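What follows are several structures.
Please treat every number below as a calculation from the coordinates, not as lab data. Keep in mind that this is a model prediction, so the values were computed, not measured. Cβ atoms are built from the backbone, for glycine too; each structure is taken alone.
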Structure I
Amino acid sequence: MRLLKYSAIAIIAITAIAATRPEPSPRIEFDALEAYPEGIAFDKAANLYYVSSARLGHIGKVSPQGAYTVLHADSTLRSTYGLKIHPDGKRLFACVSDANYSKYTNPATRMKMARLISIDLKTGKRLSDTDLSLLVPGKHFANDLSFDPQGNAYITDSFAGAVYKVDPSGKASIFAKDEQFKTEGVGLNGIVYHPSGYLIVDNSSKGQLFKIELKDPKKVTRIAVDQYFMGADGLLLNDNNTLTMVVNGGTDKIFQLTSSDNWQSAKVTASTLVTDRFTYPATATQNGKDIWVMNAQFNQLVDSNSVPVKKFAIQQVVYKPLN
């Protein structure tokens with residue numbers, strides 16, 4: 001009887017703890033076996049999220065209700081990463097590489113491939129395919145991209161320490177390459193265009209932010225922030241003075257940064273909580289006033305004991321202001 005009494009007490013205590021445990025922020029869960037999506041872009045016109053695939057190279061569509069379908073599939077893409085909808089609203093652009101996680105990796109392409117492709121949003125057909133791998137010698141990882149209002153695309157190469165430019169005609173060139181970008185492993189990563197005429201990029205290995213002037217790309221300045229963001233990944237410019245930064249690599253949190261001096265410096269004003277339980281968050285997109293982040297779950301890919309993941313989640317960012 002005494003044992004049963006103590007067992008009942010233990011069950012009640014565990015139940016009470018579970019009941020008070022904070023729930024993570026809202027999620028859109030979807031099934032996409034072995035996809036490991038990294039990039040995300042919300043299409044307001046279609047009310048859909050587009051997601052990439054670091055494992056299979058697919059580009060998929062996710063409804064707000066969590067229905068997943070493939071928009072474009074081709075194993076020669078190896079892996080797809082950053083996604084952005086073109087300013088015309090008709091095309092989706094994707095960074096293509098064979099950096100580390102592809103199921104279809106090949107010695108001829110591993111750490112050598114860097115491409116920018118565009119997909120017709122209505123048909124899912126590929127419209128363009130630009131090779132970036134010959135612009136700079138060495139290893140390559142086309143990771144993320146951003147557009148300016150003229151339709152020029154700017155792409156980060158995380159291994160080459162460079163930012164490329166692809167103009168509306170498809171002509172590719174080196175836009176910026178600076179000593180400050182150099183690092184071992186994954187360096188330059190997230191990138192956004194600022195309406196004042198510059199790019200903001202982050203560096204995963206250094207945990208730093210940089211500002212690149214469009215009129216003079218040799219003018220690269222480090223944005224002064226009072227902390228480092230090791231594992232910095234996707235960036236999202238919410239307004240001229242507010243930036244969302246996704247950080248993974250064990251931190252697995254989303255930070256809000258603000259600037260009052262045109263991004264010469266910035267400070268962290270809010271972040272998500274550990275209890276939100278992001279799982280290797282990668283990139284962010286905006287749906288109205290809400291920010292949603294793709295949980296890439298790359299931690300599962302480096303675990304030899306894990307089985308392929310089927311269920312993934314797009315998770316809403318709920319910031320808590322910092323005191």
Structure II
Amino acid sequence: MTARSSIACLGAGRMGRGIAVAFAYAGHKVTMIDVKPRSATQFATLEAEARGEIRNTLASLARFGLLTEQDADTIIARVSVVPAKECAAALAGAAIVFEGVPEVVDLKREVLAAASKLVGPEIIIASTTSTILVDDISGAVEHPRRFLNVHWLNPAYLIPLVELSPGAATDPAITERVKALLEGIGKVPVVCAATPGYIVPRIQALAMNEAARMVEEGVASAEDIDKAIKYGFGFRYATMGLLEFIDWGGGDILYYASRYLEGALHSDRYRAPEVISRNMEQGRIGMRSGAGFLDYAGKDIDAWREARLAALVELLRHFGLARKPVLNE
């Protein structure tokens with residue numbers, strides 16, 4: 001793929017529109033293909049709706065200082081919406097095809113099968129499914145070595161993370177090409193196994209359910225729980241990863257805290273996984289031992305801590321919570 005490869009999106013719904021903004025903003029031409037046969041009037045309505053939403057999104061970005069109104073005109077000119085009958089012609093010039101139709105297995109298989117027959121065997125095809133495993137739909141794709149799941153987090157044009165999930169047949173070189181393409185538009189791709197929930201939705205579901213459970217149990221008000229997440233939980237994890245944070249405090253602390261919570265709340269949902277116990281047995285408890293989930297051998301731990309603390313201070317400033325010391329009493 002070239003630096004400005006053409007992008008095709010199968011479907012002109014929310015995901016297709018978000019992807020279109022992300023790529024058009026970065027200089028790519030994007031074609032959204034309506035996969036549903038419609039009358040000319042029905043298609044005209046869809047096209048106007050899609051282009052209107054994209055224009056509104058760009059207007060928001062302009063208000064946020066990321067572009068000007070003139071820039072918005074340039075960017076939206078890179079995006080086109082075509083009817084289903086023009087699918088073959090639209091796909092002909094695409095370097096990568098993103099499928100973004102509703103989360104129905106049979107529908108996705110039908111759309112992917114048709115598209116894979118219209119493009120050459122080297123053209124990458126990616127599903128954007130948030131729920132269906134890659135190998136449950138890869139069989140519909142001709143030459144499945146060029147197929148993988150590419151899971152965007154909404155809003156796709158703003159959230160940096162994109163989760164890549166290759167299937168059993170996916171060529172590793174294809175995964176690397178998609179990573180490079182996404183990095184080229186400012187995204188942060190990660191690779192995960194074909195497993196339900198990918199990375200973020202799987203962790204997110206646990207956290208959201210626990211927050212809802214605390215409201216149900218009367219632990220705190222919804223407002224205070226959200227405040228705790230925003231200024232405590234989320235605040236720390238905006239500057240470091242969960243596993244990095246385990247290493248910061250020590251895996252032994254998580255082990256004992258998990259045992260206490262499991263007993264006190266009478267629920268095995270707090271039980272620490274076996275990897276925590278194994279790490280403790282092997283002396284891999286985090287920064288104090290030089291290794292945990294991450295390896296700290298040869299790293300300047302003091303400098304690392306300083307950098308993380310500096311990032312936290314920047315967040316304090318962002319939230320308007322950085323205060324000067326009281327020097328006069």
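Given a value of -2000 for helix-only ellipticity at 222 nm (-39500 (n - 2.57) for each DSSP H run of 4 or more, over all residues; to 500), calculated from one of I, II, which structure does it belong to?
The correct label is I.
For distance in nm of label points 7 Å out along Cα→Cβ at positions 44 and 188, which structure out of I, II has the highest calculated value?
On the way: I: 2.9; II: 4.6.
Once distance in nm of label points 7 Å out along Cα→Cβ at positions 44 and 188 is worked out for each structure, II has the highest.
Which of I, II yields -0.36, -1.04 for log10 I(q)/I(0) by the Debye sum over Cα atoms at q = 0.08, 0.14 Å⁻¹, as computed?
It must be structure I, since only it matches.
Identify which of structures I, II gives the largest calculated value of distance in nm of label points 7 Å out along Cα→Cβ at positions 36 and 308. Before the final figure, lay out the partial values.
Values: I: 1.2; II: 4.8.
Going through I, II one by one, distance in nm of label points 7 Å out along Cα→Cβ at positions 36 and 308 is largest in II.
To which of I, II does the computed value 1.14 (Cα Rg over 2.2 N^0.38 Å, for residues 92-131 alone) belong?
Attributed to the structure labelled II.
Quick check: 1.4 is what I get for distance in nm of label points 7 Å out along Cα→Cβ at positions 60 and 292, calculated from one of I, II. Which structure matches? Show your work: numbers first, answer last.
Working: I: 1.4; II: 3.6.
Answer by label: I.
Given 31, 17, 14 as the derived value for semi-axes √(5λ) of the Cα gyration tensor in Å, for residues 172-259 alone, which of the supplied structures I, II does it correspond to?
Attributed to the structure labelled II.
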